[in-house]
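What follows is a set of structures to go through.
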Structure P
Amino acid sequence: MHTSLQPKTNAKLLAIWGVVAVAVAVVASPTPWPFLGSGLVLGACAGIIQLRALRESAAALVATQTAMEVRRVLSSSRSGRLYLYVFWFSVVALFALAFYFLRGRAFVGLLAGYSAFAFMRELLTLRGTFELHRLSLEQRA
């Protein structure tokens, strides 16, 4: 199973994105609350869809070894394609909104929005990575 689907990797990413989001909220002045909130909402939508995609394609995902194989498996299911669309829509929307509203501080808004997005997505898919890990152990036995 590819590293990106492992619970350990998911937990590390969850911690990293959480620290980044909190750091931006604490350090940025003024705090980009609309971007943090938008990121959380978009991340929740993406996380729910990605969790469904992980469950639909669990057997195929356990057999993956590369990131491209993971993407190919996700692209083969309806939920996986929807997740990929939501992911790219979210990134583009956060980017566009940050540049439109914050101009000179766009990077701060984008970092706030994306870190909140990634944190929420990783939080919601953590359970799915444990399910995949359990399935991979069962298949080895």
Structure Q
Amino acid sequence: MRIPLPFPKCKSCGQASSQSFHRNCGGRMYVEVTTDEVYCDKCTKHWNAWDSTYYCTCGSAFEATDVRTALSEVLACCKVCAEEIAAQEAAQKRRESLSEVSLRSFLSSFFERIGYAFGVAIGAIIEAVTTYILKK
């Protein structure tokens, strides 16, 4: 699951951001939380997050090793968020499945009762017609 790669706190100016941008093309960067791979949505290049050089808007450049703690926390948070999103999606699918099963059960029971009622009614009509014809 890919989610936006937050920009770690700059060691020079202290600025941080919820989104990182690829310096070469300006595309938004996303991290694949299961592999720590960074992907650019514009040029489609990808690389390991730990092999990255980060560039701040203030002009400061720093390696992933310079912000190891911050990057580890960001990636850990990303993984937790991705797991929660996946859990929510699975729960939604389970709710949809249960709703479908419940609706099918209700409709089956409903139409079964209607069928029984129609059967009783038609049986009564046939019996009345038969009785009327035989009395004549």
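Things worth noting here:
- If you line up P, Q by FRET efficiency 1/(1 + (r/R0)^6) of positions 34 and 66 (r between Cβ atoms, R0 = 30 Å, to 0.05), the top spot, with the largest value, goes to Q.
- Computed 15.8 for mean count of other Cβ atoms within 10 Å over residues 2-9 - originating structure among P, Q: P
- Computed 13.0 for Kirkwood radius over Cα pairs in Å, for residues 58-113 alone - originating structure among P, Q: P
- Given 4.1 for distance in nm of label points 7 Å out along Cα→Cβ at positions 50 and 98, calculated: source structure among P, Q: Q
- Of the structures P, Q, the one that 0.75 was derived from, the read-out being FRET efficiency 1/(1 + (r/R0)^6) of positions 90 and 106 (r between Cβ atoms, R0 = 30 Å, to 0.05): Q
- The greatest value of relative contact order in percent (Cα under 8 Å, 6 or more apart) among structures P, Q is that of P.
- Structure from which 38, 4, 4 was derived, semi-axes √(5λ) of the Cα gyration tensor in Å, for residues 82-121 alone, options P, Q: Q
- For Rg/Rh (Cα atoms, Kirkwood Rh) computed as 1.61, the structure of P, Q it came from: Q
- With helix-only ellipticity at 222 nm (-39500 (n - 2.57) for each DSSP H run of 4 or more, over all residues; to 500) derived as -19000, matching label from P, Q: Q
No lab work stands behind these numbers, since they all come straight from the coordinates. What you see is a predicted model; the values in this text were computed from it and never measured. Cβ atoms are built from the backbone, for glycine too; each structure is taken alone.
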